[in-house]
Structure I
Amino acid sequence: MGYGIGLSGLMSASEAIDVTSNNISNAQTIGYKSGEYVFSDQFFRAQDPQSQDRAGMGAYRMSIRRTAAYGTVVGSQNPLDMAITGPGMFQLAKTVDGTVPTENPTKFQYTRNGQFAVDSQNRIVNQNGMFLVGYPADSAGKVLSTAKSTLTLDPTPMAQQATKNSNINLNIDNRVDPNPGNIFNAQVPATYSQATSQTVYDDKGAAHTLTMFYKKVNPANLTITARTPGTIADSIFDFSPTQSLGATPAGEQFNKIATTSVAQVGAPNATTQTVSETTLTLMSGTRNTVGSTYNLKLKDGTNLSITQSTAGAGGPPAVAAQYTVSVDRYQVYATLDGNAVASDATQTGLTNVTIGGVTSPEQTSLGTIAFIAGKNLDSLSRDSFGKPQFATQFKIDASGGKGSTFGKTNNGGIVQFTLDSTDMTGYTSAAQTYGNNQDGSATSQLVSYNIDSSGNLVAQYDNGKSKIKGQVLLAYFNNIEGLIPNGNNTFEASSASGDPLLSFPGDGTLGQIRAKALEQSNVDLTGELVKLMVLQRQYSAVSQATKVMASTLIDEAINIGR
C-alpha cells in the first residue's frame, strides 16, 4: 500500500509539472489561458468509511482548471487582429456553405486568440483556417442579429445613389438692399443677394453642380394673433407663414409672405404655427390699443418689435388681440450646371413679373423664404426638445431629358430631390454656411476595412462614405473552466460549460472589441518558474519515499525466501 501511495504522488507531481511546463511553453501564445493543476488527497475506504483514523492513499488529480484572468492587450499592425476587453470569446466554424456555418452548434470552436486574416474568398479566418462567425448585414448596412454568417471582406464597389435629400443652411447677409426692381439673372450678381453651391448626383451616378440664389425682395408685415381672446394677451401667439399679401408685390412672383412651409408632422392640414412661453412688454402707447408698440420676447431670448393692429375684447363676441411685425423676404432660385431648374421640369422655366408697369419674363422661382429678427419663420415653432415643428423645403426637378435648357441635364440624367433649409438665418452679419450636404454619391471603390469597438465590420469607400458589412459576435459561458481544450488555441463547449450565450460586443459584460490589438497570454512566467522548482522538489521527495518503500518490499521478499 505504501508503494502505491508513493506512485500516486509521483504521477500527480509529474502531471503538475506537465501543466506548469505547458504554461511556460505558451507564455507567448496569444489568448492562452494558463492551466492550474488541482491536487486532491485520497483515502482508503474499504474499511470503516466513517473512521477518522483512516490512512491516506496518496494524491490524485481533481482537475486542471483554466484561469480566466485577462492577458495584457498589445498593439498590432494587422487591421483584422482583435482583442476582447471582457470575458467573451470569438466563435469559429470549421466548415461553411457559402457564408453560412455548417457546423453543429455544439461543435463550434471558441477562442480568445484574435489573430485573423482572409482566405482566397476574402472570408475572415484564423491562422488554422477556421472561419470567424458573426452577424450579417443587409444592403442598407443594418446588422441582422437573427442569423449567423461568416464575415467576409466584400470587395464590391458602392453603387451610385441618386440624390434624394439635400440640406443647405446658411446665413444670408441681411444688410443688402432689396432687388425687386431687377429681373433675376444667374449671370449677373447684381440681380441677387447671395449664392451658394452643392454637388448632387443623378440616377446614373454623374455629378452635377447645384447653385442656389437668394434674391432679397419687398419686406412684408406678418400678423400674429394672441391665443386667448380678451383685453390682455397671454403668452401664446399663433401665425401663418403663408398668409396672403393680397396683390402680388411689384417685381415678385408670389403673393404670400413665405411659400415653403410644410405642414406639421402628424397634422397634414395644419399650417398655423405657434410660439409659446413668450413675454409681451408695452414699449409705447396704451396697452391693448391699436398703434401701440410692444416687445415680444420669445422663449429662446429673441426680441421682436411688434405693433398692435387689433384690440382684444372679452366679448361677446370675443376678439383676440392681433399684432404685426415686419419680416424680410427672399425669393429662391436654382440652376443645375447652369441650366435653370424649378420644382416642376414640365414648366416653361419663365414667369412674367411686372416692374414699373412693364411685364418681363423671369426664371421661375422655387419659392419665398422669410425671416423675422433674422430667424426663419418656419423655425420659430419648436417642441419641448427644441426641434422645429415645421420645415422649409424646396422640390427640385430636372427630369426633362438631355439638353442645356430649363429642367434638363447635360447628360440626360434625372435629378429629383428635396432641399431642406429650415435652419437658414438672415442676420445682419457676414455670410456663413451652417450645413451643406446631400445623400447621393457616384460609384465608389472600396478603400479599406476596419472593425470598431462594437465589432462592426465597416467598409470605407473613396467617396468618404462607409457601410457596415457585418458584426463580430461573442460567446459567453457561465462556466469557462468547463470548456474542453482542443489545441490550436481553441476550446469546445461541454455539458460542464453549458451552452454559449451569444451576443454582440458591448452587450452586458461581454466586453468590447479593440481592433489592431491582441491579448497576450495570461501566464505569469516568474510564478510558473517558481512553481516548477517547487514541484521538482516535491517529485524528488516523493521519489525518495517510493525508493524506501521499494527497498522494503525487496528486503521482505528476500527474507521470505530464507
Structure II
Amino acid sequence: MKISSSKIIIESLLLENVEFIFGYPGGAVLHIYDAIFKTKIKHILVRHEQAAVHMADGYSRSSNLVGVVLVTSGPGYTNCITGLATSNFDGSSIILLSGQVIKKLIAQNSFQELDNLNISNPIIKNFYSLNCYYNIQYIISQSFKKTFFLKKGPVVIDFPKDLTSSINILRNKYPFIKKKKLIINNNIKLKLNYKRPIILIGGGLKDKKIFNLFNNFIKNIKIPFISTFMGLGGFNYRNPYYLGWLGMHGDACVNTIIHFSDIIICLGTRLDDRITNNNDKFCPYSNIIHIDIDLNSISKNIYCKNFFLCEIDFFLKKKFFYKNIKNWWKFIIFFKNFFYKKYKNDFLFCKPQNIIEFVFYISRGKFFISTDVGQHQMFAAKYFNFNFKCFITSGGLGTMGFGFPSAIGIKFANKNKKILLITGEGSFQMMMQELSTCKQYKINIFIINLNNQSLGMVKQWQELNYNNRYSQSYIYSIPNFKKLINSYNFYSFNFYNIKKFYTFFQNIFFLDIFCFINVYINQKENVFPIQIYNKSMCEFIAFFSIKKYEKKFYFFNF
C-alpha cells in the first residue's frame, strides 16, 4: 500500500490511539496539517504554543494517556520550552511534533530555523530528528515507548518540511518493534527494626495499578505515611495512617514528625529542595531507604546508602517485619493535636482557606483540581482533600499560567467530569487568551480566582525577608474580569462576602457551564507555616518552632 509521508505521521498517531492533537499551524508543518484535514483525528487549535503543551500535560496526567503537541519551527518551538520543562519536572507523557526547515537549509540561519536539539536537550527525555522519511513510523513508535519507559517525560520529534511532503511515498507501514523489558532488582530484603518509622510518597505513585497496592501495603504494615506536594492525589486521603504533606508550606506537624523519625522509606520522590530545606540538617536521626525506578533520582540531593532500583508496585508486594510502634503513635498524635488549629475563621470577609474548605465540603471532592502557582496553590493543597489523580499543578518548575490550559486539557480527557481551576489574577492573566479556545470547543469548567490584587507569594516573601518593601508585587491595572469573561458569552460573578459565595456555589455546582468566580480575598492573608530558609525541617514560622524543645524528647524511652 502506497501512502505519503505526511499522512503516515497521522496514521502512526492513530495506531497509537491518539484522539487529540494540541497545536498551532505554521509554514513548516502545513503538509502535516493538510493530512490532519483529511482524517478523523481531532486537532485543538490553541492561541499560544505554550498553552498547547500545558493542555497536553493536563490531558496526560489526568488520564495516563500521551498528550500530543504539533507546532511549527522557530518561534513556534521556542514558545513550547516552558511547557516542556514543566512536563519534565513533573513527569508527564508528552510527544511534541515540531516542524523544521528543509534539510539543506538547516544550520544556515534560515528563516524560522533554530537548533531545537541544543535548545531543549537538558529539559526533555529524548529527541529525534528525522533524517529519512522511511524512519517516520519507527521514530513515532519509539517515542511512545520512550515517554513511558522508566520515569515519564517529554519526547520531541523534529520534522524537516521536505521529509513530510506528500511527494514522498512509503510502501511498508508499521514495522514490528519488540517492547523492551525492564530489568528490576529482585533482591529486596528489609527488616524494619526501628522505633519511629515513616513512609514518604511522591508523584511516582500516581498510577492505577499502584493505588490499591499501596492501600493494602499500608493496611498490612501499619506504618504512618506522609506525602510530598506532588504526591497529593496519589492515595486515599481518608486512610487513617495518612498524616499530611511536608515541605516549605507543608503541615507543621508533618515537618516536625519527619524530623524526629529514625527511618524514612521514600517511594517515588526525588527529595528536592522544597522538601528537605537544608540538606545537611534534613532528618538527622533518620536512616533513609529510597525506592525509585529512575537511577538519577536516587541520592540526587540526599545521600541514600540503602536504595532499591525497581518498580514501586513490585516493592509494595513484598512483606516486611517491623517492631511495635505504640509510643511513636503517641508522639504523632500529640503533635497532630498541638498543630490542629490552622487559621482564624472570619465569616464577614472572604478568606482563601474558607473558600477552599467550602468548595470541598460542597463538592465532596468530586472535582478535578488544576491550579496555577502562588499562594492559591498552597491554600488548595492544604485545605482540599484530593481523590486519585484529581490534583494537577506545576510543582517542580512552578510555572505561572499552567493552570488554565491544563484545566482545558483535563476536560478533553475527562468529558463527563467537573473541572475546577483555582487561580490568582497574576497567573490567570498569563494565559487568559485561551478563553477563546474554551469558546470554540465549548469547554465548561469552573474557575475560582482568589483575587488579592497582588502577586501574593512574592508579597509574602517581601514581608518576611525584605522588611515590607513591596517592590513590584502589587498589580495596579487588573482588568474588569466580569466584562472580560462576558465578552466571550461566559458567566462571571464577583464576591466580597463569604456567606454569599457559599450560597451561590451550592446552587451553581450542579450546572454544566463555564463560570468564572472572582473572589476578592483579604490581602494580608498569608500561607503558614513556612519553613525558615536553610534550617532543619522542624524550624518554621507558625505558632513557634519546636527546635528549642528538641532536647526534651528522650527517644530511648520509645
Structure III
Amino acid sequence: MNADFWNDKRPAGVDSSIDLTAYRSVVEVFDRSCERFAQRPAFSNLGVTLDYAQLQAHARAFAGWLQQHTSLRPGDRIAIQMPNVLQYPIAVFGALLAGLVVVNTNPLYTVREMRHQFKDAGVRALVYLNLFGDKVEQVLDDTDIEFLIEARMGDLLPAPKSWLVNLLVAKVKKMVPLYHLPQAVRFRQVLHAQLQAVAVAVGQDDTAVLQYTGGTTGQAKGAMLTHGNLIANMLQVQACFSQRGEGGERMIEPGQEVMIAPLPLYHVYAFTANCMCMMASGNHNVLITNPRDIGGFIKELKKWRFTGLLGLNTLFVALMDHPQFSSLDFSSLKVTNSGGTALSTATAERWEALTGCRIVEGYGLTETSPVACANPYGPSAQLGSVGIPLPGTAVKVIDDQGVELALGERGELCIQGPQVMKGYWNNPQASADTLDSDGWLKTGDIAIISSDGFVRIVDRKKDMIIVSGFNVYPNEVEEVVMGHPNVASCAAIGVADSRTGEAVKLFVVPRGAGLDLEELKQFCKANLTGYKVPHQIVLRESLPMTAVGKILRRELRDEG
C-alpha cells in the first residue's frame, strides 16, 4: 500500500510528509535543541535535574575525553550498559559527538549475552555502572574492549552527597559486587577534566547505533540504525505531536512537557521516545531507575505534575494494582503511550477509568528505529489497533508467496520508510532475508489493514498455533483471558498434541488469591471458539520477560 493512501486519514495538524534535509546528523539535532532550550530541564534523576545547557556541556566534555584519552576513531563502537541514570544520556550524546557508534547494552545481561554482543559488535570501549562490575571483569578477556569508564550512582550529585550515596549503595545496601578493574576511569573524573570536543563530520548514512534485537525469536542481531534513520523517526513522531486538541492546541508542546520515563533507555522504544524525540522537542524526561519498585515509582510520581508517561501493558497493570496509584494527581496527564508489546483492552479501559487519559498504542520494531505506526491521540484512537503508519511510511501485508493482499486480509506485515534500518551488522544473509531490494522490511508479524487505514497486529508469525488445521493466534487468547478480573498477566503457546497436532497451553499469573481454575476454563469456553480454548492451564507466580516487559513465549516453549 502506497504511503499516500494514509494522507487523508491523519488527524488535524499532522502533516503527511517530513523534511529529511532538516538535519545532517543526530548531533546537529542535539546541538540545536540544547541551544534553543538551554535553560529548560532535560533529564531528572535521584533529585538532580540537568537543563539542556548542562547536558550539552557534559556531553561535550565526555566527547573531548574520548577523543584525547583514547585511540577511538569515528565509526568505532562504544557499549553503554546502564539503567536509567543521568550518566546514560550524557554518554550517548557524548559518544555521538565523538563520531562513535553506540551499542546499547542491557545491564541485566548475563556474561554469555554480554560476550556475544560485545564480540559481535567489535566493541572497543564500555561505559558501565559499578553495580555490574563483576560481569564486566568476567567478560573482558574475551572481547576487544580496551577502554573502561565506570559510573557510580552518585556521580552527578554535589559533594558530599555524592560520596554518601555511593557509600550507601556499596556498603549499606551492598549492591556493588566484588571485582577488580583498576584500568577503569571514573565517569566523574571524565566530566571534571572538561576537555573540549573536536567537531566530527558525520552524515545521515553513517551508523549511529547498533541496536540489538530483543532475541524473543532467536539469536540477537545488531540492527544498524543510521543518523538518517533516527532523524526520520524523530521528525515523524514530532509530526504526530502536532496533532491538534479540541481547543486547537498541540498535543505535545515543545519545551513544556514533563514525560515520565520508566522504560529502560537502552531499549529502542524508550531510546527513541525519550532520548531522541523528547530531546528534539526540548521536553523534560524524569528517569525512573527501578520501575519494578512500584512503591518507589509512585513516590517519585507524586513529586511531578507530569503530562506524559511512556509504558506498556505489564507496567500499567502493576501500577494500577498498587493501592497508592489511585491517589496520584492525574489532572495534568494528557498523553500515555504504549508500545513494545500488545496492549490489552481490559488494561486500556481500566487505565482510562483511573487516570482520565486514554492510552495511545503504537507499533514498531528495532529495525524501524522503532516507530512505524501510531494511533491518534484522544478519542480517535482505536483500541485493539496500533493506529496508522507514520508520515512517509508505507505498509502492506503479503501472503507466504510474497504477494500483496487486499485491505481486510490477514498476512505478514511489511514496512517501507526512511526509518527502516540499513541492515544487520556483519550479517548480510539475515539482512537479505529481512529487507528486499525495494527497501521493504518483513516484520514477521501477522496484521490486517482496515479500509480506514488502521493496522491491527494479529500475532507473531512464529508464535501462531495450528490446532486441527485451524490457525490460533496467541494474542487473541491472551486478550480474552486478560479480561478476567482475577488474571494479572498470561501467555499462550502451542504444545504438541497427538489428536489435534497442536493444542493451546496457557500460563497465568493470578491477581490475588481469587482465581478458580475451573471457573477460568468456563470463562475461556464462553469467549473462545472450541479449538482456541486452552487445553492446559498452568498457574505461575511470574512469567519470563524482557527488560521492558515483553513476555518471552519462546522461553515458555523451551520449558516443555
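Computed from the coordinates by the stated procedures, all read-outs in this text should not be read as laboratory data. All of these numbers come straight from a predicted model, not from anything done at the bench. Cβ atoms are built from the backbone, for glycine too; each structure is taken alone.
With semi-axes √(5λ) of the Cα gyration tensor in Å derived from the coordinates and found to be 37, 27, 25, which of I, II, III does the value describe?
III
Using mean count of other Cβ atoms within 10 Å over residues 196-203 for the comparison, can you identify which of I, II, III gives the largest number?
Structure II comes out on top.
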